[in-house]
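What follows is a set of structures for review.
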Structure 1
Amino acid sequence: MPNAPAATVLKQRLDKWLWFARVVKSRTLAATLVSEGHVRVNSERCDTPAKAVKPDDVLTIALEREVKVYKIIAAGSRRGPYEEAKTLYEDLSPPPEAKPVPMAPRAPGAGRPSKRDRRLIHSFTGQDLD
């Protein structure tokens with residue numbers, strides 16, 4: 001079925017689907033991601049890139065800095081643009097947590113520190129200006 005349209009393809013290799021859905025940049029990286037055990041299909045760990053996935057399967061993918069949860073809607077027929085790729089899945093991932101950015105207290109309207117302020121900060125923190 002290599003030339004079959006996407007509507008008639010019921011099952012597809014997991015690494016190929018990850019590549020079509022633009023989860024990773026290459027199919028080799030997709031196979032590596034699966035082989036290292038970072039992908040779960042319907043909450044079961046998958047170690048083989050050739051695992052067949054179908055619509056309604058739920059993938060849990062542990063990427064470098066986040067965990068994505070995708071429900072497969074369709075199998076892909078090619079690696080198209082992002083707009084086409086996002087029609088292959090429904091994103092069930094929880095929203096990312098907002099991390100507060102630590103900031104030094106400053107008076108409202110004080111603006112950027114002046115050269116004098118920076119020198120005082122550097123002398124206080126022990127940083128060298130050289």
Structure 2
Amino acid sequence: MVKSKPKILAAPITVIVGHDLNFAGELPKLMPHAAEMMQKYFAPPDVAGATAMRNGTLQGAYLIVAARALGLDCGPMSGFDNVGVDKAFFAGTRIKSNFICSIGHGDPASVFPRNPRLSFEEAGRWA
């Protein structure tokens with residue numbers, strides 16, 4: 001993260017994308033018709049943790065897609081001190097950081113061009 005720190009500090013906004021390990025506590029409000037059953041399903045920490053991480057990652061991806069649709073540059077990053085970020089921003093909660101993303105208009109001289117992508121045939125298959 002040390003190499004990225006100047007870019008992070010120069011960005012108009014940097015978002016911490018995280019996930020709440022206690023998301024099932026919100027199910028009575030969000031899913032009243034099946035909250036009790038789903039809370040039992042998500043009670044094991046491994047199930048709750050994997051689900052929270054997966055869904056938090058998807059929400060972060062939606063944020064990036066929306067920001068890029070508005071013409072903004074996005075710099076998603078991992079490899080930072082998650083423990084330090086969690087201590088600074090989420091102490092006393094069950095929220096864990098996943099990745100960070102700087103959003104704004106990047107300096108054209110330092111914005112990376114799009115890397116090559118795998119074709120569907122190289123990356124996927126029909127079952």
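No lab work stands behind these numbers, since they all come straight from the coordinates. On a predicted model such as this, the values are computed, not experimentally measured, just so you know. Cβ atoms are built from the backbone, for glycine too; each structure is taken alone.
Results, tabulated for the structure shown:
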| quantity | calculated |
| --- | --- |
| Origin of the value 0.70, where FRET efficiency 1/(1 + (r/R0)^6) of positions 51 and 115 (r between Cβ atoms, R0 = 35 Å, to 0.05) was derived from one of 1, 2 | 2 |
| Winner on distance in nm of label points 7 Å out along Cα→Cβ at positions 67 and 99 once structures 1, 2 are ranked, highest first | 1 |
| Structure with the greatest value (metric relative contact order in percent (Cα under 8 Å, 6 or more apart), set 1, 2) | 2 |
| Identity of the structure behind 206 (criterion: volume of the Cα convex hull per residue in Å³, calculated), options 1, 2 | 1 |
| Of the structures 1, 2, the one that -6500 was derived from, the read-out being helix-only ellipticity at 222 nm (-39500 (n - 2.57) for each DSSP H run of 4 or more, over all residues; to 500) | 1 |
| Among 1, 2, which structure scores highest (criterion: FRET efficiency 1/(1 + (r/R0)^6) of positions 59 and 107 (r between Cβ atoms, R0 = 35 Å, to 0.05)) | 2 |
